[in-house]
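These notes open a run of structures that come right after.
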Structure I
Amino acid sequence: MYVVTKTYGANQGLSCVFRQWRATSHCRFLHGYALSIKLVWECEGEDLDDNGWVIDFGGLKNIKEFLCHMFDHTFVVAEDDPQLNLFKQMSEPWNHRALYAGDTTNIPQLVQLRVIPRVGCEGFARFIFDHISRGNVPSHERMNPKAQLVSVEVREHEGNSAIYKDPSAFTISPKIVGRLRRLIDDQIQQRERSRARTGI
């Protein structure tokens, strides 16, 4: 089994604003971080590509573009946020003629709004994982089709991060499989010996 990682660090400009509207702490207020995002792929040894790689790091341009679209100077809101309509208004250019009669100057949008199921490190990690693993980000032709995205870690700063792991990607090590097979074989042999002695 081979495992490779690709990290888009906080220096990549993935700086976004969000709020945890359900929180009773200061996290309910608008706040932001320069996110760091780490993607992990796995594949079996015989499934390496023609270059002997799990994935071609040069083929991740579409993933980086997706991450920048979602998290580079954006305002990310949960789809069930009770203030979603207000935030949608902030994302549209508006004309303040009603406030200042005769002035027709348009005010540009205030935010680049992104609406996703959940916000925060956990929500971002799951959203990114689902979006990439379901093929919503076009794969580069150099991507190894046998490599599997197994986890996404989103870090808001050095102290806090969350990891979403693909539940189907959990594997049992070959050593454990071997031990289990030996135990099962031993039990079968004991049962057969017991049956031979008792004649059942």
Structure II
Amino acid sequence: MKKSTILLFAFALTASVHAQSLVSAQYAVGFGTGDLKEHASKPSFLGFAIDYRMMTNPNLGVGLEIAWNRFRGSQPEGPYAFDGGVYTGKPYHKTTLFPVLLAVDYYFNPDGDGIKPFIGLGAGTIFSSRHTDFGGIEFDDKDRHFALRPEAGVLFNTSEHVKFSVTCKYYHGFEASELEAQTYFALSLGVVFLN
């Protein structure tokens, strides 16, 4: 999977030689919802995203997104059922999510000065890793989820080739064989480079 992701990203970069493209590096703060929030309730301040878009016309960009967030949390001491047994203690949880998505963005004001709002949709997979520690007794679950990701954001013009972005994304990794649906919001601040 790593080789195919790297090859896809390299192909997208070489295809951009003949078209305008943008690459964005973002710091992302994640807020778990649903099962993820129950397992790791604290916001994730450990997150990033890298986006690539090739502009097919001034309003439409298609490309790839790779992101990563780590969520942590704990629960009160007590008896808990895991893997067919009951364990007493204070569980500490860590969930790492790694989305790899194909994405399409629509830009509302591509030629205007100042701000450029946009919306987007991504589809692909989220690789998830969930770790629970009971003070020496550990449980690990790993899975891969089909994922959808709507997004809304704004690009701020600072120069012809560098912009800043603010985005809100909602990642929905559907239920998989080992884990329930993994869902979260990510608020991102980014630097965007255009060629």
Structure III
Amino acid sequence: MKDIIITVLDKYSDELEYARSIGFDQHLKLDNYKEIYDDLSWHVVAIIDNSIISTIRITPFPNSPIHDWTNNKIRLPLDKNVVNVTKGFTIPEYRNTGIFKIIFSTVLDFSKKRGFDFAIGGYIPSVESRKFTNRLGFEEIDQLLEVGVPPYTKDELIPIICDLKKNEQKYKAEYLKAKLQTETNGLSVTKKNCE
């Protein structure tokens, strides 16, 4: 079994930059993947052999990448009880192993423990994304929007929201299912500093 450490970084790093360059492989290649929100956010990461293989960024109020990307056309709340969850990926070698499900569940649990009531985000339309985010407790809150989501030039995004208290059992159940999936794939998960 390979050991995976799930932890939270409170700042952007060279390791995260390198992981993004691999994780965003299906999109535009850039010289620099860092955004203004990266130093204002937490980054939940999965690490194997000192390398980041998966991550999601958590950006607290008053900053909101989702609102900026949509030019404030989005009908999602913007206040101190809301976090944005964005920039999620897993590098190609570890996709479909359960790692991303563990990261996403950890993001929601971490946010709730930090006192946030809601998580907002968005996904590029696909049946798999809709099913997955619904299982975590997210609901679609707005119509499909055309956005300029860095590092992409134009994309479509479906805005979503999760009530963290109401859906705690859902995302915790998804975490347990994902942990079994990772074990089936020869991966052992340990959380460190995720409180």
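Every number here is computed from the coordinates shown, using simple stated rules; none is lab data. Remember, predicted model here, so these are calculated numbers, not experimental data. Cβ atoms are built from the backbone, for glycine too; each structure is taken alone.
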Identity of the structure behind 12 (criterion: percent of Cα pairs over 30 Å apart, calculated), options I, II, III = III
Hey, distance in nm of label points 7 Å out along Cα→Cβ at positions 87 and 111 derived from one of I, II, III reads 0.5; which structure?
-> I
